[in-house]
Structure I
Amino acid sequence: MFKLKVLLDTNVIISALYVGGKPLKILELAESGDIAISLSPFILNEIQQVLTDKLGWERNKVRSVIAHLESLAEIVHPQIKLNVVKGYDADNRILEAALEAEVDFLITGDRRHLQPLKKLKQITILSPAEFLENLASFKKP
């Protein structure tokens with residue numbers, strides 16, 4: 001059976017865990033096996049830093065979340081280096097992971113640098129809302 005492959009940007013996972021809403025719906029699609037998600041060590045490290053340093057989550061809870069994400073996702077180790085988004089290395093690390101994972105979609109809340117790209121090779125770049133609104137049309141028979 002065909003399953004959509006997506007890479008979730010750090011901001012989508014943080015929003016899913018902290019706010020809920022559409023990002024949480026996407027994470028739930030992964031948990032139910034409706035979509036396959038990919039992440040990278042860079043993304044997992046960013047999640048850990050934001051949850052610990054910015055949101056003040058306890059380390060045990062953060063470790064548990066990271067372990068859950070690792071069990072849920074394909075973890076890719078990008079071999080390529082990009083400089084598509086000038087001056088924003090973190091955004092380039094996200095793009096590298098998406099290319100390495102050969103995903104169908106990069107789902108990001110980054111309206112400033114990543115969403116305006118729209119596409120990177122075969123990867124469509126969408127907001128969580130855009131992804132969910134069009135999910136039915138993305139499914140291949």
Structure II
Amino acid sequence: MNTPSKFWDKVNKTDDCWLWEGSKDKLGYGRLFWMNGSKKIQLAHRVSYLLTKGFEPKNVLDHLCRNPSCVRPDHLEDVTQKENILRGQSLQAINARKTLCFRGHEYDIVHSKSQNNRRACSKCRKIHNSKNLKENR
């Protein structure tokens with residue numbers, strides 16, 4: 001498949017999402033053989049973006065509709081990999097969006113990269129340190 005008309009033949013344009021009806025990967029993303037200088041399998045939503053915008057996205061495309069088989073260009077946003085991950089629903093993304101510790105204090109400490117930029121709050125640190133001082137006396 002290497003013509004726009006053959007591409008759009010595999011798209012079901014509903015009132016909301018434009019659904020890819022061709023081959024999909026195990027996560028539901030459309031896949032197709034599309035020659036754009038390389039002989040690789042391409043993601044259908046990236047081909048749709050190219051065909052409608054006239055250029056390839058610089059980064060990854062975030063599905064704003066959260067539907068991986070959607071190829072509707074206005075449901076796709078060119079964002080960095082980090083932004084795409086943070087917008088997701090993984091445990092890491094959910095935790096990264098938190099601004100308060102489990103006791104409800106504002107995170108105001110970011111540990112060094114050697115500790116994976118782990119966040120903490122100074123109030124909990126004071127509580128922890130005071131308990132350790134009492135136990136060591």
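One of I, II was used to calculate distance in nm of label points 7 Å out along Cα→Cβ at positions 22 and 94, giving 3.5; which? Working shown, then result.
Values: I: 1.4; II: 3.5.
This value belongs to structure II.
With relative contact order in percent (Cα under 8 Å, 6 or more apart) coming out at 14, pick the structure among I, II it was computed from. Kindly include the intermediate steps, with their values, before the conclusion.
Numbers: I: 30; II: 14.
Computing relative contact order in percent (Cα under 8 Å, 6 or more apart) on every structure in I, II gives 14 only for II.
If Cα extents along the principal axes in Å is calculated from each of I, II, which structure is the one that comes out at 42, 36, 25?
On the way: I: 42, 36, 25; II: 78, 33, 26.
Of the options listed, only I reproduces it.
For which of the structures I, II does the calculation of helix-only ellipticity at 222 nm (-39500 (n - 2.57) for each DSSP H run of 4 or more, over all residues; to 500) return -13500?
Details: I: -13500; II: -9000.
Answer for the origin of the read-out: I.
Given a value of 2.1 for distance in nm of label points 7 Å out along Cα→Cβ at positions 6 and 118, calculated from one of I, II, which structure does it belong to? Spell out each step's value before the answer.
Numbers: I: 2.1; II: 5.4.
Computing distance in nm of label points 7 Å out along Cα→Cβ at positions 6 and 118 on every structure in I, II gives 2.1 only for I.
Any read-out appearing in this document is the output of simple, stated calculations on the displayed coordinates, not a laboratory observation. These figures come from a predicted structure and were not determined experimentally. Cβ atoms are built from the backbone, for glycine too; each structure is taken alone.
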